[in-house]
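Each structure below is given as structure tokens.
Just so you know, all these numbers are worked out from the coordinates, no wet-lab data involved. Computed from a predicted structure; not experimentally measured. Cβ atoms are built from the backbone, for glycine too; each structure is taken alone.
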Structure I
Amino acid sequence: MAADNGFNSEIAWSNDLEAAKAQAKQENKPIFLLIHQPWCGACKSLKAQFNTPQAKKIVELSSKFIMVNLEGQAEPKDAAYTPDGGYYPRAMFLDTAGNVRPELVNPDRANSEYKYYYSNPDSVVKGMNAALKALSP
């Protein structure tokens, strides 16, 4: 399957987290990291929403990030990528040095048990905007 794993082919996705970290340093851009599984119902729902007209703003904002899409066995094993559990999908933000920024949670779910769970394009856009604001020099 293509690098987008079905999450909108208009986005320049990478499936290699280490290469993305190097690119983030070089281009001075934060990383948007999406971790999902092919069998996950919530992931399938989010995937479908990434391919709707409502996701146009995600596509626009994606140019300000290094976009990483990890599915299945590609999920990183480091505990930094599961700060509040190993549920799916999880979307996290990393700074330009490649460090997970656990304080950058879904603004709509800040008080939730699943802080990195995004269920719709509007929440993803809010999270991306909040991350850009927090990580801008």
Structure II
Amino acid sequence: MSVESSHVSVFIARPAAEVYGYAVDPRNLPNWARGLSGGIDNVNGRWISDSPMGAAEIRFVDRNDFGVLDHFVELPSGEVFYNPMRAIPDGEGCEVVFTVRRAAGGSEAEFRADVEAVAGDLASLRSILQG
């Protein structure tokens, strides 16, 4: 259960459908989500990430026309984290919003570090897509 959330967002000057198409492809995670993935492999239909927390399974919700990039991260311990994320059309570009949730029992410092890591990942996504 979460006790606090922070919504981290970035504007990307590319159409939402393009941003969504890039971000939803697990093979691209190591390029922009370094806090989650140093590398990723498809193992028997499951995306396994070489994350700082160990081999984690990454599962996005079904592909959709609404820009929903929600995903689940399952750690080697079996603990699963749900991460809400959206690519929201805004004129000719889009806003990408990631909700960082503070886990029950998590410290303020850990939560702030997670928020900063997500902000860095979204900045990388913007840099890649805007060239």
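A few notes on this one:
- Each of I, II could give relative contact order in percent (Cα under 8 Å, 6 or more apart), but the derived value 30 comes from I.
- Structures compared: I, II; top value of distance in nm of label points 7 Å out along Cα→Cβ at positions 10 and 122, i.e. the largest, recorded for I.
- If distance in nm of label points 7 Å out along Cα→Cβ at positions 34 and 50 is computed and equals 0.2, the structure in I, II: I
- Comparison of I, II by mean count of other Cβ atoms within 10 Å over residues 82-89 - largest value held by: II
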